[in-house]
Structures are given as C-alpha cells and as structure tokens.
Structure P
Amino acid sequence: MTLNLAAVSYGTNLTPESLEDVRKVLAGAGVAVSSESHAGDERFGVYTAALTVGAETAADLATMRRQVTEAASAGVDTAIVPEGLRQASRKLLIMDVDSTLIQQEVIELLAAHAGKREEVAAVTEAAMRGELDFAQSLHARVAVLAGLPADVVDSVRKEVRLSLGAAELVAAFKEAGHVVAVVSGGFNQILGPIADELRLDYWIANELEIVDGALTGKVLGPVIDRAAKEKYLREWAAAEAIGMEHTIAVGDGANDLDMLGAAGIGVAYNAKPAVRAVADAVITMPYLDAVRHIANV
C-alpha cells in the first residue's frame, strides 16, 4: 500500500541549498519524489514536492516530519501533508485569534487601560506555555478589568491588527468554497466586528460581562478553553459534512493543542515551543497566508 503526500517548503530564505537539505531527508526516508513545483511572491518562496511513500513510512509520518524539521535551514519550514486533504473539494479552516488571526493579545490591550498590562502579560505567557489552567488564568486576568468603562472595548478594537496575510488567507478559502471558522479564548466584543468584516462562517469567543456601562471583571457562561476549541472544530465540521481529515487548524498556544491534534493537519503559527514540538506543521515567518500553500488553496 502506498500513500500520496506533499512536502511543502516555505520561507523567506528558500534557497537551492535549503531545498537540497529537504530532498536529502526525503531520500533518506525512502520517499520517492514524483514531481516538483515552485510558487510564492516577493515575501516568501514555496517549493512543493509530490511524494509517494510506502505503508511503513506512512505509518510513521511524525518521524519524517521531525527529521525534516531538524534538517531545516534558518527561515525555512516544511509541512508534510496528505494529498487527500490538499485535493479535497471542501475543507474547513479553523483558527485561534489572539497572536494568530490577529497580532496582539486582546486581554493585554484591555489590561493596559487598567495599568496592569505587564502583570497580565506574564500570566498570559504562562498560560500559553501550558503552565496554568487556561480557565483559571482567564478569570484571574479578566478580574483586573473590573470597573473599566465599557467604551475601552471600542478603543481596544481600534488597536487590533490582523496578522500579515490573514485577510488574504480567509478570502482565498472563502472564494474556493471552503469553510472558515475561528474559536477564541478572547472576547466576543472584539471578535464580532472582525468576523463580520472577514465574512467568517463560524466564530465564538468569551463574553465580557458589562453592567451599568462598566466591565465587572467577569465573563458570562462557560470559558472557551482547550477542550471547547476541539469541541467546536468537531461540531462545525460535522455541521458542514466535512471529514475531520479535511480540516486544518492553526494556533499558537497550549490551549490550541487539542484542536491542532484533532484536525487533519495542525499548524503552529507564531507558536510557543511546546506547540511547535507537537504540531504537524510549523510557520515561523510572520505570513499567515502560508497556510494556503500547505492546504493547496
């Protein structure tokens, strides 16, 4: 039995020498390259090799992915992707928001208005590394916002910037007839306008409680945590009749790990070391639309 895969290399420093490193790893794994192509733009280059692998290699994709990562040149990453996903007629792309779809951590922007940015940033960092329970850490961070006027949400919304290539990535998936969703440990009040602007198919985040025009320092309802992210991925894929093997998840923190693991391919973008270590693919350059090339959209 054989399996058809693609090795997709991308980076700001994609040179003939860096590609030769990839080819050597593939050859060492006994992988046959049936065709090669090049793409990209002035920001980054893309090299795609069509692969045919035997059953033994297919059963140990994780090892091949690790070997390719270890051999990578600076500024170059390589994703090993099943052709079944790349050629699927309908796919679901699901993304984290803070430090993934957008460049900032919204809770830190809000905390700055309470004079607590550094304190909150330290807790966020520990939570993203997986050192703290996400729900507990969120409650602790939101508590420092108590008493802030609700209009700080409007101020923060104006500070938010999409990641480079984010709008182009979403537009490409939508135009190709695929489904785009985001699930966030952040806040509906910030995410809602972004979701409308990008025409996202599904989105959910936490709801900041506002009473008498001020933040109470609490969130309403269950926290969107690590388990919830995977739950919504599975629910939305089922609602769209898209097999899990045709889903792509993108995130940066420990609370994204279950979602990344459940998806057809999990992509670590701008990610913490613990996430990069276990993701199926890694993007270390700042261009989120590299996901287009991984997924063949």
Structure Q
Amino acid sequence: MVRDADVRVGLRRVEYCLYSKGAARRVIFQYGTPGTRRLSPALVAAARSADCELLVIDRPGYGRTSRRPGRRVVDVVDDVQTVLDELNWDQFALWGGSGGAPHALAIAAELPDRVTACASVVGLAPHDAPGLDWYAEMSPGNVKEFHAAAQGEAAYRPIVQQLAADAMSSVEAGGLQVVGDYELPASDRRGLAARHQEDGYLERMELTYRQGVDGWIDDTIALTRPWGFELSAITVPTSIWYGPADVLVARGHHEYLQMSIPGARMHEMSGGHLLGEGDLAAIYGWLSAPSG
C-alpha cells in the first residue's frame, strides 16, 4: 500500500510517500540526485521484504515540494521533522543513496534521539574535507557538473537543463538515462538498461526530469558548500556502503566518512554506483540490526 500526501512547513508545501504502512519497522529513505519519491518496484520490494514502513520525502524543489533557494544539506531536517510529527513517528532508521546520503547523515546528526541507525550508501564526503582529493577518480561528467555547481546557479542551471533534456530523449529512445562523459562501468550500464522493464519507469523518469530541475540544482550546489553540521557530531550507529567499481563517488570519499564519523564501519557492495537486490537486502538487514 502507498500513501501519497503533503504537509505545510510555514508557507511551504512538502510532499511525501509512505510505503507499506503498518509494517513492523520504520525507515526513511533519502533518494539520489536527481530523484523522486515515487520509487522503483525493486526499492519498494526491498523495504517490504524487510517488513519496513518506508517514508520518502521530496526534498525542496522536487515534485511539488516548495523550493528553498540557497538551502544547505542540513536544512532538509526541517521538512523531515514536520512530516515525522504529522505521522507521529518517534524512532526510525534511515539511509540515503548517492546525493541523498549526505542528507541522511544530516538527519542522523540533528535527530540523534530519534534515529536508531543510519546508512550512507555510495555517498559523497564534504566538498571542503581536509586532505581529501575530492575529484580524484571521478568521471569527467561528474567533475564538470560539480565544478559548475561550485560556481553557483547561473553557471550550473544550463548544464542541468541540458542533462535533463538529454536524459529524457535517451530514455524515450530506449537508451540509458545517464548520458555524456560519465564512463559508467558495465554493471551500472546493465542496471540502467534493465530499468526499462520495470513497471512505471517512464512515469518516474518524467517526474525526475520534466517536473522542474530546481531540486537537482539546489542539491548539487548544497553538496559543494558547507553542509551545516559536523560529521563528528553523529552518535548513532552508522555504516558506509561503497561499490568498488563506482566512478561517481570514489573510495576516498567513503574512507573519509568512516574516519570522521565515530564508530562508522565500511561495507563493500557488488558493482559500482547502482545497487543490486543483494545490496538492498544487506542494507535493510543492517538497518534492522546495526552491528558493525
């Protein structure tokens, strides 16, 4: 069962989806950049198999969630708290993938009494991380994006608009949604190609790429600015998940996160940036019993 709803945060609107309402465990998922609260069958099935009620909140600028220009990573917590209060959720586990992973870490840092466990999955380290060569081993397409985002919206918006248009053209022609100089490994390319067989795939791509790109723009700019919280402030059990073939987020980012978050442990997955069924099962298994 899926519940689609919205709440108000002051004058702003925040949309969310609740999957498998009434399941035994509660989990928040922060999707990647760009993304949508309407999840793929594989993501929904993984939560259901783990008996998890799954909450997915559209970040500012995505869907019909009101934009919050200039937002920091930590600012996502305001919307999350409002939805939690609306649903009467007390404690929960959470995880974030790719661009959503730093947002999950922000929630863990700011709501330690409510978060039981947090998983950062193929997620970046802070752009200003001391001693980290942030762009090392990153694909040319990603480097171009982040360099532009670091310059601000005027430089970045035209790139995102073109990427979104190219993605939809490629998908509608039966190709991959990630185009250009991203040099994805074979495992990720196979995973993207397989999505064409999923129910509702084109609808989700429409929501991701044609319902406005403000969320994508603001996410990426926020990732290149100070996040607004300290990794060392995270006290909940935290795990760092990485793909050895990942060209979008290199291993150095995950090692930095492990070093900076007290007690964090690293977990190697199969393949690159995309998650397989086994990876999803392992993440939900850890969230249910975070033991290292």
Structure R
Amino acid sequence: MSSKTLLILAGGLGSRYKGLKQIDGILDNGSPILEYSIYDALEAGFSKVVVIVNRLIPQSYIERLNTISGKVHFELQWVYQETDCFLPSGFDVSHRQKPWGTGHAVLCAKNVVNEPFVMVNADDFYGKEAYQLAAKEIDLHISGSQFGMAAYPVESTLSGNGNVARGICATDNDSFLIKIEEQTSIRKSGNSIVYTANGKDMEIAPDTLVSMNFFIFHPHIFDALDAYFNDFIHSGPEPSQEFYIPSAVQRMIDEKKAKVLVKTSPSQWMGVTYADDKSSIKDFLTSEIKKNRYPEDLWN
C-alpha cells in the first residue's frame, strides 16, 4: 500500500461566509468540517495531513490541531500560502491583497509532499466513502501520468441561500476528463437547475457531475504547477485574478501530460458557501452521529 497524504486548502478568505469558515466549529464538539475530513482520511488509511493556511488563522486553532495530531498519531504539516511563495524573481507583489488561488495553494506544498495525495477544500464535507475510493485509486491507478477525481451530481451540491460556482465535468466514454467548465451562477429555478451564460439561462441535468475540488494527485503535478504559475505571473494578471487548480489540470490534459479518471463519489457532499448553510450541515452531521458513523467527539 502506498503512503498517502491529505492536502487541505484552508487559505481562502471566505468573503461570502463573512468569517473564517475553515475553522468554524459545526457542533458542540468544536470540530470544523476539515476535522471530519481528517477523521475520514485517517480511517481510509491516510497517515499525513498538510494544511495550507493564511496568516489570519489563529494560533489557538493551530495548537488545537497540533494537539489532536499528537494524540491520534498522524503527521501534521502547516504551510502558509504567502504571495511570494514560488514567485518568479523580479516581481513585486506588495500590492497583492488576495491569495493567488487554489493552484498556487497546492504549489506551496511542493516541498513537504512527496507521495500521492488527495486535495480537498477545508469547508467541504466529502464523506468517508470518497476517501475510501481515493485510497483505492492511489493503490491501483495513480501515477505521474494519471490522476483522479471524485465528482458529485450537481443536484446534491446546491445551496438554498444563493448561487454556487461549480466546475461542470465533461468526460469521454472511459470516464476520463475532457474538460471542466466553470460556471458561477448555478442555482435551482423552479424544478430545474440552471446557470446563466451570455445573458441566457441554461438548464443542466440534475445528475451532471461537477468538480468539488476533490482531486487525487501524484507529486509529479508540482513541476507542472511551478511552470504554469510562472507563465501566469509573466502574463500580467489583474490584481484580483487567481491561478486555479482546475485550469492547471485542464492544461495538463490539453498538453497530454496527464489523464484524470472521474468517478462518481459514493458519498453525500455538504458545504458552507454562505453562513446560512451552516444549519443544514449541522443537521446532517447530527444525523450521521445518530447512525454511529461518527462519534459525538471525533477525538475522544
């Protein structure tokens, strides 16, 4: 069995949530969603966790997770996504307010991840079966030229509190990814699911698979990310423009540097795009505890 790492992207600023949702506890046990991801990954055979964070993460939470890692015995690494991380020489980034995006966040982990890894968002609940699927893929199929993705039916990823951004996946007959099309206005409209493009509402089928940033990578991706981020910086991006992981993966596919096998996740996805989404995931986790799928306190 291969060694496996869970890479958690927790460096976003959560503008729509109005707070640091990465570390916002959901139930009385105080565990944020990312701790449920860690719990599920450890149960699936992962042994190392790398958390990408920004400087707003309070030291108290870092100490909390450090204590948990010592108690449960898994390797934990913290990586700060600084604006000058892997920045080509000669560029002034003192004006940059936002992080560079998810592609850059993953690149920041280049020096601490040397094994196959799963990349997830800190504020998304992916479900324990997704991590079990990923562990099998790492043992059987993940290589320098083949990655993986657990995708979710779009109908299970909507919010009742506003539009969501999702990457709509197009695959070939063998379930390899052809294209991820990012749409930022996906929502329920009556009995339909729609997004707006060029001023028109486009309907999509409820079972359409979308990317929720659950990628299964080989460490060979870091060299590509390094080169692509260099190109991104030299292109003169706008002050708010970001370097996204789906765009980097798409370029690797287009350049035939890697294939991505897309599998439908067997788990229920839950997330907190908006502050009002918190009550839904609170109810969901409460029901999961009642089904004995999680202990009331994850770490006791």
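Any read-out appearing in this document is the output of simple, stated calculations on the displayed coordinates, not a laboratory observation. Fair warning: this is a prediction, and the values are worked out from it, not measured in the lab. Cβ atoms are built from the backbone, for glycine too; each structure is taken alone.
Given a computed value of 21.2 for mean count of other Cβ atoms within 10 Å over residues 29-36, which structure among P, Q, R does it belong to? Derived from R, not from the others.
With semi-axes √(5λ) of the Cα gyration tensor in Å, for residues 133-204 alone coming out at 28, 15, 10, pick the structure among P, Q, R it was computed from. Value 28, 15, 10 for semi-axes √(5λ) of the Cα gyration tensor in Å, for residues 133-204 alone corresponds to P out of P, Q, R.
Match the computed value 1.00 of FRET efficiency 1/(1 + (r/R0)^6) of positions 213 and 245 (r between Cβ atoms, R0 = 25 Å, to 0.05) to one of the structures P, Q, R, and report its label. It was calculated from structure R.
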